[in-house]
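Enquirer: Some structures are shown below for you to check.
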Structure P
Amino acid sequence: MGIKQHAVLIADVVGSSSRRNLRALLAKRLETARRAHLRTKAIRLPYAVTAGDEFQTILAPNINIPELIFDLRMHLRPLRLRIGIGFGGLSNRIQAPVNVMGGEAFQQARRALESLKAGSSKYDVLTAFRSNKEIFDITANLIYTLHDTLLLRITSKQWNTIQVFRKTHKLGSTARILRLDRSTVSRNLKRGYFWQIEQTITGMDTLIRASKM
């Protein structure tokens, strides 16, 4: 019988040294994300800050990981995150706090995050995946290289529109909440690459499940 696969998320804040009151803001935003993601049973353990501006958790099995990643980014705004996702086994049983745990999944997530921090790419990338399946890693990281290029171009107004629309799923309701007209909402979603992001989430979720991660 093979080793049971788990997914671990390790993230840190881009440009954290230049932010005032980072710890307070990070704690506040993480608490909101923690409540939301524990309520939907998307994470196995609460997000825990483990070093400076870095935090981690173990993801629940069979969740939509790309959806969780995007939702986490929205909860942590205006902070910009580098996120590493690692797949593999764990060396001990799942227990809080998360920093007492280890194993291949944590090692792979660490490698994924470090690859982003190394800055060896000619372009900015915010998300990386690592597993013991080379073809999956190549495919997933190529998709997110393109995805993150679009993500980095989203303006604050476009983010606000996306955040509300993801709750209402209706142009009219979003327009009323934001006190905008429907055409502005539609334009903000289009220029904020919302539809491409939705396709990425759906496609990547399918890839992860098909790869039996």
Structure Q
Amino acid sequence: MITRPAIAMFTACYLASGAAMAQNTPPPPTHVRGTIATVEGTTVAVNARDGAKVDVDIPEGTRISSLNKTSLAAITPGTFIGTAARPGPNGELQAQEVLVFPESARGSGEGHYAWDLTPESTMTNATVTAAVVSTSGRELTLSYKGGNTKVIVPPDAPIVTPVPASQSDLKPGTPIFISAVKDEGGKLSARFVVLGKNGVAPPM
């Protein structure tokens, strides 16, 4: 059974990584994206998307989540979302993914800041104040403390919502996104983990 505290813990951690980047709070998180190669104890070796193999410690008790697919129908005025986006051909923001937050996480990490999914990508965590259909997809007006912006969600953009997962879901071949911190020796330790499950890979 999915509990509100479990979802709230995931969303707080997910958003904290972006907030840290926005506020230049040291140390910045290291994001690892790729596929699990091996699991030995609490350490996973990840075949990262840049071709490197990266070892990350995922201690017992680390918050681990997976994602369920949802749809544009779940995004209406008043919905609180997070979306990674990049500039489109005309300068408009084009969503690369959308995470629909549960009501219990409303307001977490609110704002618009740099993100490292791709060059020039941003992350916006905000309330949808308008949603209209455009020739490029659905255009969302997003409002957050201190500003607002518009993002176009193309038909092929992944739209997901978080659900709890566990240490037992860490298996070779599993797509994974990790927000980690380095210790003084350079060892990476996970702050939170989002993994692929039931055919839904982490798009962030």
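A short reminder: the numbers here are calculations on the coordinates, not readings from a lab. A quick note: this is a predicted structure, and the numbers were derived from the prediction, not measured. Cβ atoms are built from the backbone, for glycine too; each structure is taken alone.
Enquirer: Computing Cα extents along the principal axes in Å gives 55, 39, 37 for which of P, Q?
Expert: It must be structure P, since only it matches.
Enquirer: Of the structures labelled P, Q, which one yields 1.7 when distance in nm of label points 7 Å out along Cα→Cβ at positions 63 and 111 is computed from its coordinates?
Expert: Label of the originating structure: Q.
Enquirer: Of the structures P, Q, report the one carrying the highest value of FRET efficiency 1/(1 + (r/R0)^6) of positions 95 and 151 (r between Cβ atoms, R0 = 25 Å, to 0.05).
Expert: Evaluating FRET efficiency 1/(1 + (r/R0)^6) of positions 95 and 151 (r between Cβ atoms, R0 = 25 Å, to 0.05) on every structure, the highest lands on Q.
Enquirer: Of the structures labelled P, Q, which one yields -3000 when helix-only ellipticity at 222 nm (-39500 (n - 2.57) for each DSSP H run of 4 or more, over all residues; to 500) is computed from its coordinates?
Expert: Computing helix-only ellipticity at 222 nm (-39500 (n - 2.57) for each DSSP H run of 4 or more, over all residues; to 500) on every structure in P, Q gives -3000 only for Q.
Enquirer: For relative contact order in percent (Cα under 8 Å, 6 or more apart), find whichever of P, Q sits highest and give me its label.
Expert: Q
Enquirer: Figure out for me which of the structures P, Q the number 30, 19, 13 belongs to, where semi-axes √(5λ) of the Cα gyration tensor in Å, for residues 79-174 alone was derived from the coordinates.
Expert: Structure P accounts for this read-out.
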